[in-house]
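The structures come next, written out as structure tokens.
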Structure I
């Protein structure tokens, strides 16, 4: 099976293990109880959870390329919870729901691990936790307010580490402080999403790859979806397109902004990594606005990523998102700062992922106004590997018309905020991004940032840290 030559290292590795697999495209008209548009984490979790609840459902999934070739197979593989977003959750949905969502996001880690074990998905899932750090003096104490609130509500999984332990466990002397949580994991996202595809098919879900949606009659019942070689008439439709939603559904054009997360990975260097102190699969995330994040793989590679680089004008799915990173100079600089003993020649590959960042920093779900039989979910804002399991629960519950904690969640309110229209959004995003870069560069070099840069940076911080999952 051939994949896009510019896909991530993760996805290429996963596809290489499927040398005998075939691609089934839709070539005729069909009927389905449920049609899911999008074959990534959200779409596949929804299909599987629908089948688990009602095995008799006739479910069809269509994917324009290969399942997982989009953001699901291109992210950093950091399975993180929403605990550090508790204050934002509380502000948006209230204290009780915020506590429930933090616990649910932790449960998602357990559920995904159990699912992989039950269905023998070798996704290199490692329950080694996560370490949130301060990589310069300005970041010290950045988590204090949220950690105090989590502790006050008895839902904190975090523990402070000494500076010496942080530096030893993270493999880098750059870190000044850190807090560790066991409620996290790392995973090879390409292997996970391809594993979900296999399980979905084994449960009876029909999956059609290289079958893009070319049209949808939203006001018709059953809903009619057109593809290049066939139509699908479905009683219920799930739109699990995430970063592709704004370009296909104009009603969401101001609900998210598409921004890149850029990643690099080294060749296998287990001995060199052992000398730095990196000895397990924990994820390490620093405290800047557009974070650095890194982790190792079982074969001894080191992956490092940086969020918040390329902002797409009018949320167009630019070719940038399907190319090696344009920001390798930034990645190289970060790699050298964190690991000065490792030469840049060890870098094997770079790639780019598209993140659909909402104005609140949280995903949102709902029903289309034109037709309540069409449900949607998007806006994971860089935290979606574990949260997509929750998204599948929400969307499956909406499809079945259930009245439960998922359908009553504040997440099921559609977009709660919006970005300015173009061109203000794009110009504003670049101004704020560049201010953040100048501010954090000054902080890295122990200089006082300019006052204006600090004020502009505050405009981005309201939605929380981003682009690592």
Structure II
């Protein structure tokens, strides 16, 4: 009797379900639709997470168990707002221009660091846990761009992409220095060096720099920074213009906060590839007695960050150098915005088209009143030049791009052209960049 009662009960329940579904067909359909929607949502979520990860980064794990990759966070500091608020406050207190600038730069750095600290906390905690398990190492947090560099496994990469605060997971790519030809600095055999007039190089004369000097505008009071291959600091044309130079003790310069090596960590400035020394000479170089004028602004001081080796510079190293330029760090790693340069020269870049990895860095410099100069770029195997070929970061709306001209004031055949992918005229100016004589290490 019990079995029959039980069977009869089950039958009644089933019948009720069937009748209910017939009377109210939307009930069963709604349940199915709900489940289908949940499944679809999960699929879309999985696809969204995978879309955060660069395809080239995924493929790099085919060769190695661990690779270095970059994690970009969604949150951005409003550096422009921070700078404006600091400037307004400084004016209310009738601060000097120097103190106003310091307040602005400090506000920019503080807003960037606060945003990075808050938004990166959970991701960094996870990475540290994975480090203790041997799945990750070389964790480096940035604030100039809200991001993290890490050397880790594929599983760690995929887990990181699941964090809602993460915008993208990208490969640690290499950017290239701009060299005008295979011969150093485009010194082609078919072209003869142009003799300087009264000790002033032709390129300096062509842009009327001596006329500006005569009016008292020779760069005095300005500090220029270079992100490049380094600088031979004691080169005769550059030694006394180095901010770390001590005239009372010429052989004991102060390199702290005047030099940074993101590549090998060397404590004193050096240049193993000539490029950075040549660029710095073009900016400020001359003999101590004022002769041999190879620089546009011989009265300016220089500082430098090395981010490039022979095969280029990684995003991680360039980003570290760019952050240092915003606020040079002391021996204990504390940032000092008051030691930032007024201008940063960048003779490097990536390819044409959109790549906004460095755009936050450029905007941070601008908010801190640091002028971001970028070379428009040179033709190479992957970029033959022509219209719309200008490389990033030079093609950013915020970057000031410079093209190259020859002695006849014609655009150099290797110089990349605009417009930019943001539909803006680029470069902003073009200036002498072919067969330029400047300082070279050891010479």
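What follows is calculated from the coordinates using simple rules that are stated; it is not laboratory data. Keep in mind that this is a model prediction, so the values were computed, not measured. Cβ atoms are built from the backbone, for glycine too; each structure is taken alone.
When mean count of other Cβ atoms within 10 Å over residues 84-91 is worked out for each of I, II, structure I gives the greatest result.
Could you tell me which structure in I, II was used to calculate Cα Rg over 2.2 N^0.38 Å as 1.29? Walk me through the numbers on the way to the answer.
On the way: I: 0.93; II: 1.29.
Attributed to the structure labelled II.
Sorting I, II by distance in nm of label points 7 Å out along Cα→Cβ at positions 268 and 412 from high to low puts I first, with the largest value. Calculating mean count of other Cβ atoms within 10 Å over residues 140-147 for structures I, II picks out II as the one with the greatest value.
When distance in nm of label points 7 Å out along Cα→Cβ at positions 276 and 380 is calculated for each of structures I, II, structure I gives the greatest result. Taking relative contact order in percent (Cα under 8 Å, 6 or more apart) as the criterion, the highest value among I, II goes to I.
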